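Pasting the structures in now, so scroll down.
Bear in mind that the values in this text are calculations on the coordinates, not laboratory data. It should be emphasised that the depicted structure is a prediction, and the values quoted were computed from it without experimental measurement. Cβ atoms are built from the backbone, for glycine too; each structure is taken alone.
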Structure I
Amino acid sequence: MRARIKKNDTVMVIAGRERGKTGKVLRVIPAKERALIERLNLVKRHQKPRGAQQASGIIEKEAPIHISNIMIMCDKCNAPVRMGKRLLEDGRSVRVCRRCGDQLDR
């Protein structure tokens with residue numbers, strides 16, 4: 001299945017511990033159908049020192065969330081929406097909001 005969520009999209013989590021929170025997508029992992037969202041789904045990891053530049057200790061970092069548990073946010077609707085595709089006159093395909101018809105790709 002192809003992920004329709006892209007890097008830098010604003011999304012809302014619709015299921016799980018972080019339900020109702022919004023954030024920006026940092027990275028999409030298509031092979032596992034997951035996405036990393038900025039400052040959401042934080043987990044603690046014990047880290048060993050890696051040379052002089054990186055200290056050891058307990059660090060907090062984002063864990064991936066399955067893409068079925070997130071929805072893209074429409075700027076115009078200011079709500080999580082389903083998305084569709086529309087073909088433009090110049091032949092490009094863009095993602096559109098199913099609620100208001102506004103383009104999601106900028």
Structure II
Amino acid sequence: MARSRNYHDELIKSLKDHEEAVAYLNTALEESMKGDEESQELFLKALSNIAEAQGGLGHLAKKIRVRRENLYRILSPEGNPELKTFTSILSALGFSLQVA
């Protein structure tokens with residue numbers, strides 16, 4: 001009988017690939033445009049998952065020069081990052097934001 005795989009572990013593994021992470025983040029961003037609270041939380045969770053795949057939130061916090069605890073709060077379901085923080089996170093993860 002085949003062993004089952006942990007979805008989260010497989011997701012994090014796949015998000016180590018930049019193109020996969022871009023597609024995942026774009027999908028989450030598109031979903032967040034619905035405007036409801038749940039879809040907006042999804043985008044912050046997507047950022048958190050990508051950060052985990054790229055070395056963890058502690059590593060990202062050092063890159064953007066914020067305390068790890070603050071980054072956890074920013075990316076939590078209740079988080080509401082300022083534009084400066086948001087763009088710093090995207091940049092540190094190797095992404096840019098474009099409007100079409």
Structure III
Amino acid sequence: MALHKITTINDLPPGSARAVEVAGRRIAVFNANGIFHAIDDECPHEGGPLSEGLVGDGCVTCPWHGAEFDLRTGKVLTPPAVEDVRSYNVVVSGDDVCVEIE
């Protein structure tokens with residue numbers, strides 16, 4: 001596993017999200033009340049950008065068609081999506097927010 005720095009704590013304040021390119025992947029990174037999560041940015045239903053979705057109660061809602069995904073696991077919670085998205089382990093080291101990529 002390789003650890004990749006994706007942002008800093010100050011650049012991703014609580015309640016915010018952003019998409020980053022890491023190791024050829026587009027990953028959505030979320031700061032949910034000081035807890036960082038990372039999942040694939042593309043909704044498997046029709047490719048909606050999950051980094052632009054509404055975050056609440058530990059999940060993100062796709063902005064295009066409303067599918068919900070668990071921020072911790074990437075598990076799909078509601079249709080129209082039927083496939084999970086990949087989740088990534090996030091490591092905070094000092095001010096750096098890093099993600100592990102296999």
Winner on Rg/Rh (Cα atoms, Kirkwood Rh) once structures I, II, III are ranked, highest first: I
Answer label among I, II, III for the case where distance in nm of label points 7 Å out along Cα→Cβ at positions 34 and 66, calculated from the coordinates, equals 1.2: I
